[in-house]
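As structure tokens, here come the structures.
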Structure I
Amino acid sequence: MDRHDLPAPGSSERTRVRRIPEKAVEDRAALEAVLDAGLVAHVGIVDDEGQPYVVPVAYARDGDRLLFHGSTGSRLFRRLADGARTCVTVTLLDGLVLARSAFESSMNYRAVMVLGTCAVLDGAERDDALRRISDHLLPGRWDDIRPPSRKEIAATLVLALPLDEASVKVSAGGPDDDPQDVDRPVWAGRVPIREVFGEPQPDEAGAAHPVPTYLEQWTR
């Protein structure tokens, strides 16, 4: 399906941004950009007793769906596999906004919310999804490492969530102070936040091997 045929972010009643709607972004390219830049998603699920839980997961975007995995022993992931509704979010924090009042102080961020139900992947599609998740989190690593064994595969649930119902919200720029606060004698502005990868630190056995060249290409 062509991107132009898919629902725009925020186009459903459940995903329409109501709080500060001017921060809503209705471009699917923006949705994909946030998901491609993030490393951790938070998956919301309600258990049989009505207790909500939020679980952090590694994930990857595969076209118009989100891939993630969990343990077959997890009752929460079994509920997702059985078709329970979920809400998945990915947030990138870009900076802190220091205003001249506590009320107007805030954050710059890019956030995605996806609603829907998951499909269980199996066979070749499951195997491909596991590699995609690895490639998203650890680009270039898959060809160096041992692939999952049959026992490990049997212990893993791989799920796909369609990106049919989603919203994107972006907050950028400096403080929006009340006019009566502009003359207050205090510094105001933005403090950017940047993620960086540090120097690779080998374990005892790893020290005998050269650092993989693909690590040099990892950037945040």
Structure II
Amino acid sequence: MNAKRLNSRNSFSRKPREPELTGRSILIVTEGEETEPNYFKGLRNRLRLSSVEVEIMKADGTDALSVVDYAINMREKRKREAKHSCTVPFDSVWAVFDTERASINPKLKDALHKADIKKINVALSNPCFEFWLLLHDEFTTAPFLKCKNVIRYIKEKHLPDYEKGNIPVENYIRKIATAVCNAERCQKHHKTAGTDDNPSTRVHLLVCEMNEATRVHSRLF
């Protein structure tokens, strides 16, 4: 085989290289100490986000406004550090928090308003993050008064051994596309029916961003 034919053959058999993901960094601030961080760490590992920086930090306070304030402070701190080091500012900042009885939560409205003004993304769950976990296994729009009611339902219907901070992350991640679909259906239900946002979650928006940040062959949906 002559050199011309060999080069031509190789040019067709060689797969194009996927462009490198460069410099994208995501900050996730949670109010939860274990469940939420463990979930997002597991998702980060599963997506192989080696080229994307995802930092998961416990906020100083537990109310929505404290989580948003902490996220803002960490973003500004990173901007200052970037001026004097090789680090880069965060491209995307997320505040992850829950709300029980949203209509009588005095700081929720202020937190959402401040997040909007300061361009902080919000992954709010009503009444709690566990509702996002439930959506991995089923779709429901039945209201839950408190987080303990969601946990009780998960134990009764899906995972008898469920414990906060010790969740089967890999099992949930395998069903993550279903959870995203169910979260979107839930949002559409409330909008169409004109009902309040119990139950609901915006965690799927953060999950979608993380999924899009990785290489195509590593994406989960």
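Where a number appears in this text, it was derived from the coordinates with a stated rule and is not lab data. No experiment lies behind these values; they were computed from the predicted model shown. Cβ atoms are built from the backbone, for glycine too; each structure is taken alone.
One of I, II was used to compute helix-only ellipticity at 222 nm (-39500 (n - 2.57) for each DSSP H run of 4 or more, over all residues; to 500), and the answer was -5000. Which one was it?
I
If relative contact order in percent (Cα under 8 Å, 6 or more apart) comes out at 22 when worked out from the coordinates, which of I, II was used? Before the final figure, lay out each step's value.
Working: I: 26; II: 22.
Structure II accounts for this read-out.
From which structure (I, II) was Cα extents along the principal axes in Å calculated, if the value obtained is 66, 48, 39?
Answer for the origin of the read-out: I.
From which structure (I, II) was mean count of other Cβ atoms within 10 Å over residues 73-80 calculated, if the value obtained is 14.0? The partial results should precede the final answer.
Working: I: 16.6; II: 14.0.
Traced to structure II.
Rank structures I, II by FRET efficiency 1/(1 + (r/R0)^6) of positions 97 and 113 (r between Cβ atoms, R0 = 25 Å, to 0.05) and report only the one at the top, that is, the highest. Show your work: numbers first, answer last.
Details: I: 0.70; II: 0.95.
Of structures I, II, the maximum of FRET efficiency 1/(1 + (r/R0)^6) of positions 97 and 113 (r between Cβ atoms, R0 = 25 Å, to 0.05) occurs in II.
Determine which structure produced the value 1.9 for distance in nm of label points 7 Å out along Cα→Cβ at positions 33 and 57, calculated from the coordinates; the candidates are I, II.
Answer by label: II.
Looking just at mean count of other Cβ atoms within 10 Å over residues 81-88, which of the labels I, II belongs to the structure with the highest value?
For this comparison of mean count of other Cβ atoms within 10 Å over residues 81-88, the top structure is I.
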